[in-house]
Every structure is written in C-alpha cells, then in structure tokens.
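In structure tokens below, several structures.
What follows draws every value from the coordinates through simple rules; no lab data is involved. All values derive from a computational prediction rather than experimental measurement. Cβ atoms are built from the backbone, for glycine too; each structure is taken alone.
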Structure I
Amino acid sequence: MPPANAADRKPPATRRWFALVALTIATLVALGIAELALRVLDIPATPKQFEFLDPDNTVSELFGANAGIFTYDPDLLWKLDPNTELYAANELGLRGWLPRRPKAPTDVRIAFLGDSCTFGYNVAYEETYAPLVEQRLQAAHEDRCIESILAAMVGHSSQQHLVLYQDQIARYEPDITVVYAAAWNDYLASVGMTDAERYAERHAWRLQRMLYRAIGLDRATEASTPEMQSRLKAGEAPFGRRVSKQELRANLEGIQTVADRIGSQVVCILPPLPEKTMDERKYALDYRAVLVEYAQAHGLPVVDGTGVFDSYRRARLDAGETPAPLFLDWVHPSVLGHRLLADAVFDALAPLIPDRPNPETPSIRLDSFEPHEVAALSGAAIEIHGSGFDRPQAFDRVWIGGGWVHDAHVVDATRIRGTVPLLPVGQHDVRIITRAGVVHAGASLAVTPPPAQHPITAEVRTVDG
C-alpha cells in the first residue's frame, strides 16, 4: 500500500479549513477580476448621466443638450469641457483666469463660490459680477495685484461648492471667499439620487450596482418609470431634494472650516430671486433662511441680493421709469443684474482689503501697441511692445478696457501677442497686471463700428472673448 501523502495525513477538519480558505481566495480573485472587467468595459454605466429638472419640472440630461460644453469629472461630477468653444475654460475646468504664480505678500485673492448665477449663464465672463468687482478693486489699488477666481459652475450645488473649495481653490490661499449658494440647484427635486448619493455612487462596486439594478433597488432606474416621471412633473420630490437643508448647513460649515484654516474672510450673498420663482417654489425661502442663520452664526458680512434688486426697481419707478430686466429667466441675473451685484459686493469687500503698501515696482515697461484701431467683432490680433516680458512671472494678465485678453502670450522680451476681446465701440485702456501693480500703455485702443451686417451693442455679449 503506497504511503499517504501530506494532505491525506491531515485531519478532516484541517482539510476542510484549507479548502474553505482556498475557495474564499478563489472567489475573491474571481470577483476582483469581474469588477476590474466591468470597470474597464464601463458596465453598468458610471454615473456620467446626470438627470435634473428644468424649470417646468421636465427631466433633462446634463450631458445631452449640453454635449461638448461639459465633461464628467470624478471629483466635481462635471466641469467645462476643455475643448468647448463657448467658454474660455481653464485647467480646472472652470471659467476665466487662474493664478499661475505663488501668492505674493501684497496680492489680494478673492474666490467667488457659486453656481450658474456666479458663473454667468448667458453673460460674458467680463460682465459677470466677480471680474467686475476685481476691476473696481484693482482700480482702487493700482500698486497691488487684485485677483478674482471664478470658482463657479453651471448646475453645481453646495455639495460641489465644498468639494471644489477644499480640494482645488483653497490652495490658492484666497484672502476673501464670497459664497453665493442655494440659489436654485440645492432645492431642486433630485432625480433618482441626491447629490450625496451621487458622490457615494462614485465609489460603489460595479457588481453591487448590477445587483441593485437586477433586483429593482437602483433609484436611478426607478426615476425613469412613468409613475416617477409624472410625480416629478407635478412638482413632487419623491427622492428628496438634491441637497437637504441639513446638508446645506453642513456644506456651509465645511466651507467655513476650510476658510478658517487658510485665513480667508467669508462674505455671504443672499441670492436674488424673481417673485415668480419664490411664489412657485416657496421652499426656496427655507433654504435662504439657512444661509441667513449661517451668516449670523459666524458674524459674516452679508450682501442681500434681493434687497439690491428691489432698491433698483423702486428707484426707477420713483423716477417714473420702467425698470430694466434684472433676470434672464427664473433665476439667472442679466447683465444689469450682475452690475448691480458687483456694486453691492464691491461695497462689502472694499473695507476688507488690507492696507499693505507694495514695496515692489513693476519689472516690465509697456511702450506701445499695434494696431491702434480695430473694428468691433473683428477678432483682431494685438501686439504689445515694451521690455522685460520674458522674465519669469513678469505679468499675470492683460486687459483692454473691460475685456480680458485670455490668449495673451509672450513672443520675446519685447513683445506680447493676443486677440482683442469683444468690446463696445469707443476708447479702451490697454494695461498689464503684475504682482507690483498695474502697468498702463499710456494710450487707448480705438474700437470702431463693425460692418453694417454685424451690429453690436455694449449690453449683450454671451461668448467669452
């Protein structure tokens, strides 16, 4: 009889234990391989499809009608597509300019947190209230560098504000953080998942997602049923709000915690809302109350957007005039609305700018530019002449009048080139912003009327220059 091998000599209980361990390891390996395969094949689909409610409570897909404008982001859920032609997207997938050098002791950086109202829905970047405030503060402190960061995105809620602020914006060390929250998105009825659930979904196992869908526990799938679509259309919130009032409060406190850590003064804007919106969505006032409580609890400066807009209307009516529209739709401020907000925010921020005289002097010289005259809407190139342009961090950005030259780039030590932004007819100052303050050209660029077939006004500009 042949001798028993080692496995045969083990007691039955030991063999069963080894078999169980081997089976467990094999099962885990198989599940890991299956999970990896599902992720590679994107099965079932990742939460790239974000459905939200339109003003008439119709469900729409964020990446459907806006294909080519937004792209999925694992942290923010979505951001600007870097290839979009509608907006000048920066490296964070946000709109506008970002600081590209270490912060100097005399710099003043202001972060503007918000949704599409701060982003500037259907309003040119330079006409949104954040850059307008920056320009006014810069004009009042020409020996300093005032920098605004437009930390805002279409459709973002306070949940996304917090993630953006703590993960991306805080590293820029803003001296002031302006918060414009809960204007619309937080209190929208969620479609399938709340924002907190969407964030949790990012880390969910694909196998779990498949199981939930198979047994009917996937809320995203449930939201597509006729019954739920009907309830959403009727104004109900069967899945809750995108962000509850308790979550809004927690998100605001989270922003405050980050601001306190980096030494940033928070200023709170109470979003203005049209009467129609407040009448049809009275719960908006409940969310506004959370903002008021938060600001009072921390003793924050507050800009009452509704009060600002009401004051304008009363003044026009008292003068026997018809007030101009302050909203483009149910929530978004018009160009005039942004200007009024900019005036009020400037008044709130001006006392907060520390008095720190700048010991530095500009290291560049701006001598001249060509051409001296361009036609409006021509998209003409401009070349600025001077010296010192090739020095590291010689300048931050170039402005012509109220327009930011977003593609300004150094050719050599004596030349900067860029494209003239959209500007109204008239004379416009050419200036360069440096860490040592503003450098003026000493001459103006003349913008002449465009050809007759291309009328232009100073009031309506919907594309970034």
Structure II
Amino acid sequence: MTVHVDDVLSGRTGALGVRGALRSSSLRRRVRGLLMDALARPTPLGPCRLRRTKFKPGRKLTAYLDADIAGHGGPRAIAVTWEAAGGATDGPSAHEAALEAEAGRRGLRTPFRRLTAEARDVRMRVDIAPLDAAFPQLVRLSDPAYVAELVGGSTRFEVVTVRYRPRQRHVLLYRPAAAHHGPTLFAKLYRDDAGAREHLVALAVADLLDEARDCAGARPLAYLDHDDRAVLFASLPGRPLSTCLRGGTRAAGVHLRQGGAALRRLHAAPAELSALVEPHAVEAELIATERASEAIQHLLPSSGAAVRDILARTRDLLDQVPAEPACFVHGDYKADHLLVGRAGVTLIDFDRCARSEPALDLAKFLADVRWWTERRPGAVASAQAEFLAGYGPTSRPRLARARVLEPLLLLKMTARRVPVHEPDWDGRTAALVARADQLLRDVEGARP
C-alpha cells in the first residue's frame, strides 16, 4: 500500500485511510528500519505492538508502540509521529543531543546508539524512551542508580515505563530489583511546577478522606523539586472500580456507594482546600469536548454533524438550568481512579482538581458508569442509583445539570477512549455518538 501522508493527515482518506496507513507494510518497514538503524549493533528486533494512537486532523498522527528487543529486558516505549507540512522538526536539537549523551553515560541508551530517528520524505519522527527534550528530567529519573539515591537506603530499583508521551506526560514505576526489598513506587513527571500543587492537593485530600470510613485518598510520599519536578506515590493495593463494573461483580454496588460518599466529602471540603486549585468553567469542558472530537468530525461526517448539534443543544440547556456556586471538585472522577479493596475505596490522580460546579464531577461519573455497564441490561440504572445513594441528598439543580452534562461527557469519552486504529472504530464511534444524542433528547423531553 502506498501511503500519501498529506491525504492521511488531512482526513480525506477517512478512518479507513488512517488505519491503512498505520497497518501499511511499507510504513511498518520504514519504522522498523529506522529502529534497527538506531541500534548500536545488529540486534534482533522483535514485534512492535501498537498500544495507542492519537489523530489530530490537519496536524499530526501519533502512534505509541512497545518494541521487543532480544536480550534487553521488557519492551521499549516508542513514539512515532507524522506531521503535516511545516510542522516537522529539523532533526535533533542540541538539547536533545545533550540528553542522548547523558542517557549514554547512565547506561540508558543501550542497545541503541541514538534515541531519535527521522524519515523526512514522509515527515516521520521516532522517539525512543527515555528521551524527551520537554521533560529533561526523564533521563535521570529513569536511571536506577539515581532513583536509589533519591529514595535512600540500600534498595536497588528496576525502572519500568508506564506512560511515555513525549511533550505531554510520563509515568514511571520503580520496582525493587531481585533480592531487594522495599516499596513499589510511581513517579509522575511534570513540565513545570504543577506537580508541587498536585502534591499539596493530594495531601489535603488524603487528610480530608482520612476522617471518613470506607474511603481514602492516595497520599504522596514526596515532591521532587528543583529540576526533577515529579511526585512520588507508593503503589496501592486494590483494583480499579472499572473492573468490577465491567464484570458485574456483587461488590460493585457497595463500592459505588463508597465512591459516592467520597465525592460528597470532596464537594463539602473547606474553603482552604478550594483555595489550592484554579477555577474551571463548564464552558472549558465544552471546548475540550469539541477539540477532542475533531477526529470524529473529520472522519465520520454524519456523526460529526451530530457532535456539533449535541454541543449546541447542551449550551442551550445549560442556560436554562441555574448553576450552583463553585466548590472543590476532583475534575476527573471516574471508576479507573477509584481503587477498591477490603478497606473500601482509595481515590487517586489529582491533576485536574479545580474550583467548579459539583455537577461536573457527578456527570463525569454517571457517564463513566454508563460506559462500563451499558452492555448489561438494567445495569446502568442500578449502578447509577447506587452511586447517587452513596452521594446522598442532592439538590434538583445539581442533578439536573449533571444529567445535561452526562451526554456531553459520554461524547468526550468516546472521542478519547475509542482508538482510531481499531477495526470497528467507525461503527462503535457512530453508535456511541448516537447514544449521547439520544440521552440528550431524553433530557430535553423530560423538561417541563
């Protein structure tokens, strides 16, 4: 298959064209060729598994891969980016060259001799972990020796890449090496001082939820300031609530009520906690949803028209339902961020905490419950009811605005959670957009 990058990036070839490009044997050979050329010596390169894709029509297509390399432990995280004309880089910068040299001194480049590669004729760039000029601390925070110095003691750690998203975000796992004992840790990296704020917010949330029964907040161990800019968390027991919802376990109802009670405590947090975070308007959520759904609008024209209609109708309905005063909100309250265990639920991930109306958190969780339970008859209504029972008595305006926002957030989840490289992307996306549209029609029909 001949791949014309401009046609793919413009969206003119549709979702089939994007998938065809990602699966094209010629393009895959180019990626593997660049990787093998970047190796320091002939080394068997195993499968390169596609994990995630991100398509920004008219701008770029990014594929995130795990590459198996014989004799070198676990898979290596790779990011491959195709950029529109005018957006490609002019090769590695001096800063990247310095970081590559540092990675070499720390023994992190092996088995590669360089950590970037390009094919300019197709405007393709390959980035290999742990290189990212936007996060220069990623190199040293991926060095087991440096991590051991940070943590202190005699424990030696293995470093595992959990998230490698160049110019966006990174998460590392520190696991005690064989014959060593100690805690398993996570490190979340930041481009700026936002990590210092998350550290303070997470501590405050943990203090707040400590006063409750059956719920807790993940308490950070430390903020690495200066040039490291990372928050350390201990690995926690339990599994995401989403696994219970997907499987329909008997304990799901109990955990949903615990999750509802935890959210109510956050919304009733004292003003001191709200003062730690920035305001976040509902309009920002509408804009974010519109931006997230760009691929749908370009690749599925009929569903794209429905997306724009949902956005417009949501704005109209929100104008008719009064908003409550802003309070402390989690900002990303979903089942993946609630770990369940014998002691109850533990809330994680505080990057998006903000001052906003509580209906946003409610709507996000209601939409997320729907996402995980929709395929089981009657499960959505019963799961949402359990969650709202745990949350407690709710004012009519709060619940009304949450129901208005629920279809919007289901639409946003569709845009972000259904990867365009999946064979059934078209049908699944169209069905979920239609479901969001029908949910909003139900809300409109229920209004006096």
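Quick notes on this structure:
- Of the structures I, II, the one that 70, 56, 38 was derived from, the read-out being Cα extents along the principal axes in Å: II
- Of the structures I, II, the one that -14500 was derived from, the read-out being helix-only ellipticity at 222 nm (-39500 (n - 2.57) for each DSSP H run of 4 or more, over all residues; to 500): II
- FRET efficiency 1/(1 + (r/R0)^6) of positions 177 and 257 (r between Cβ atoms, R0 = 25 Å, to 0.05) - structure with the largest value, from I, II: I
- If distance in nm of label points 7 Å out along Cα→Cβ at positions 345 and 369 is computed and equals 2.4, the structure in I, II: I
- Look at distance in nm of label points 7 Å out along Cα→Cβ at positions 337 and 385 for each of I, II: the largest one is in I.
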